[in-house]
Structure P
Amino acid sequence: MNLNRFKSIPKWTQLPSSPIFCLEASPVDCIDSSVVQLQQQMEYLKIQLELERQEYSRKIQQIQKFQGLLQYITEQIRDSLDDQQILTIVTQELVNLLSLNRCQIELYNLSLTAATITYEYSSSLPQFQGLTTIIADFPQIYQSLLQKKIWQSVEIIPGHYSNLQFMNQLACPIFDHQSIFGNIWLIQHKEAKFGELEISFLQQIANQCAIAIRQSQLSTKTKSQVKEIAKQEHHHHQFIKHLSQELCTPITNINLAAQTLEILIKPGKILDPEIASHLLQILYHECGRENKLLNDLLNFTYLKTHTEPTNLISIDFPTWLFPIVESFRDVTNCQQQHLYLDISTEIPPLFTDITNLEKIITLLLNQACQCTPPGQSITLTADLKADTVELKVSISGMEIPDHELSQIFQPFYHIPKHSSWQAQNTGLELVLVKTMVQHLNGFIDVHSSNSSITFTIQFPLFSAS
């Protein structure tokens, strides 16, 4: 039995270091001496038993406090999805329960190359919340922690707490079966290490923290998914609404023109050739409008369901592009618009689907001709940027508000017209452009400022081989 732990016991109660032999004393004296020894031993055992009882009671009380805190944190996780609130409570309660000088929770970045102290509670200044530690600077510490092992030391971490000395530090990783989130740090101004009971309790707290973090992440992800679904549903309803309107408008106009024409050709009525010609023009125009809308809708549906481009061939892009742009020269001249073309000669042969590429350029130039005011310019530039071909269509003399830029590629968005060109516009042109660009593994963006609009398209430079 180890007696060193009972240094506070009076000397008269401690067992003698060697037995006492009654050689010269009388039998009565020997008996009295033995009785005294037995009494001393009894007193010693009583004190020893009392100390052990007190130690046992202290541990029981500590376990009860640990269980109470664990139950409290579990209830917080049950009742709240706010991991920030829960982790803040954890740091405060651990400091109060374990009489710590400081408790910190650091969280890793996604690449596990740095850890930032996100939550901290301290009985004194300074505070280290927001401090980021580079993992590579402390390999001995974080090698164990990243392996989901406890790390403990009575020495200060070099460069981490430069103003403190001889403190006991205990770090416990926060993790689940999917990933590791960070660590809980307990800091105490004592040289004695934390015991097994404290370590076991801290591991249970870390498990609850992992549950809180994962639960919060899942809640955030679920809310984001619900929001995205609601957004898609809204876009779907808006698409159906606008599609119904666009489909009904030509049919309504055709119906009205047909009814008017029917009245005019009744027996006894004098048919005015000009009115009849005008009505026939309405019929032809609205039939063409309806036909174009249906074709655009079919093309849009086809491109959404067929992801692989077809008919890939190699073309000399500058030579191929020039006649397509020049075909709009007469239209721009009639509308007093200026059409400019700037094609880099450094563009190598492009391996692409020329059918979709021609539609993209034609649709963009159609939009440009309709939107550009008289006296303003339409500029098309093509250049080589690293391993991509960059195509820009710029329109001067008009601007799109910032809040509408995100809607420009939505179905049935119409850019305001500033020309007299009566081209049929269904509102699906820019949607088709974006879909076809993505179909060719390209990227399209729009920017508007200083009374100008610029569409920028980037296509990957495929090798003909």
Structure Q
Amino acid sequence: MRDLRTEKVPFTGERSVTAPSTWGQRQAWLDMGRMRPGTPYNVTQVLLVPEGWTVGQVLDRISETVGRHEALRTLFFEDDRGELVQRVLDSGEVQVEVWTAEGSPEELLAGAMELNRRLEDAVFAHDSEPPFRAAICAPGGVPQAVIVCVTHLTADLQSTRLVAEELAGSHRPAPALQPVDVAAYEGSERGLKREASALAYLRDTLTAFPASNFTAPPGKAEEPRHWRGGLTSKAVTLALEVLATRHRVSTSTVCLAATAAMLGAATGEARCGLLLIVGNRIPSELRYAVGSLAQNVPVLIDLAGPGFADLVRTVWSASMGAYRHGRFAPAKAWREIDDVTRRRGGRPELDCFFNDMRGRKDRLPQDRTAAELRTAARETVFSWEDRRATGGTFFMEFGDVFGEPDMTRLSLFADTCLLPPAAHEALLFGMESLLIELVERDVPLAEIAGLTGLAGLSGVSGLSGVR
């Protein structure tokens, strides 16, 4: 890229310390170990720079933020026993790219997207390089946006959002545990007691899990086999607010209930097992922590219904159990999984995921009619976003759309053997249709396949058994 330079931004922190890794860091380390060497595993976040700031002020703010949060200046390595260790630096430098080219709005947007891609594809040397980078978009030398990048090993999505908000001045740093302190708690008597409870939950839940959510014989695979479809919808945003208010639950609970309902409609099964990406921020000392806290926790959802309102109550209860048991050492969890597998004579379903990636929304719910939402749905956009040779069975995500706060992005990455492209697309559009219909009336679960267009599609694993 033209007019691009690299700055080495110095930082200083309060301490240098070496300590055991946290459970969340070990989860990310295991995930990375399953990838091909050199595969990037980063999360980025874009923030708008307040008017009047200079590039120098942005660089100073980056230096202060990295110095404040130990997660952003931590190295990782394995000790002689093969255990992951974290080492916090008290001084060093982070890399920041500054792009000063001028151009049309379209050219500037394309350049910003290229900077974001470069950061997403960056491969960090975790044993020698701080796990933080950034890029400043400053056409003509005037900063307009900053792209923050951290590795999943050191910070999850919510942590990256907190860092971005601090840089932009929209969030004041709040007291929170540093990763070294989190690791100390996890190794304490209280932490180990909490872990024992979580492992017992894991064992009991996976014992009752289905062997697969898709029990019918697989169909013919597309080439490549795993596809990601994305749907961007204002109607979904509005419907979630109405339904969450009506049922007195969070919009995330409604998202999970809708996902379970649509999965059941596609497979014809009476229950489904999902792995939730749990943020683990319920304790006040972790609410504003910057670190890798998220872990995968199983939840078993009964699809007996009979109506969606009944399913919402079921999902709320089941998900609360999962959220309360989301912290444990991954190696111990895998020992439990192996033990459950031996006792069952086969592994439980571990390839279907749900992740609500949306940020905090300080919005007041508004009364909306289904007719208004159907009008909004005319603006919904669907596209195939990715195709890969390898991947999981079913990974459903709800996310934000940058610069469009009224929009929600539904993303589904699925195996075409089990969910052919036509059914994949129908499931996403069907979820929007279901949420709109629910604004008008409670929908029996037995009607969802017909209501959403899934019924009658050929090649859908399990549709022959729809209730």
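Computing mean count of other Cβ atoms within 10 Å over residues 39-46 across structures P, Q gives 13.4 for structure P.
Quick one: mean count of other Cβ atoms within 10 Å over residues 143-150 came out at 23.4 when computed from one of P, Q, so which one is it? Derived from Q, not from the others. For the read-out distance in nm of label points 7 Å out along Cα→Cβ at positions 31 and 327, a value of 1.9 was computed from one structure; give its label from P, Q. Only one of P, Q returns 1.9 for distance in nm of label points 7 Å out along Cα→Cβ at positions 31 and 327, namely Q.
Each of P, Q could give relative contact order in percent (Cα under 8 Å, 6 or more apart), but the derived value 9 comes from P. From which structure (P, Q) was Cα Rg over 2.2 N^0.38 Å calculated, if the value obtained is 1.84? Label of the originating structure: P. Here the criterion is distance in nm of label points 7 Å out along Cα→Cβ at positions 239 and 383, and among P, Q the highest value is seen for P.
Tell me which structure, out of P, Q, gives -12000 once helix-only ellipticity at 222 nm (-39500 (n - 2.57) for each DSSP H run of 4 or more, over all residues; to 500) is calculated. It traces back to Q.
Every read-out reported here was derived from the displayed coordinates using simple, explicitly stated rules and does not represent laboratory data. Predicted model, so just to flag it, every value in this text is computed and none were measured. Cβ atoms are built from the backbone, for glycine too; each structure is taken alone.
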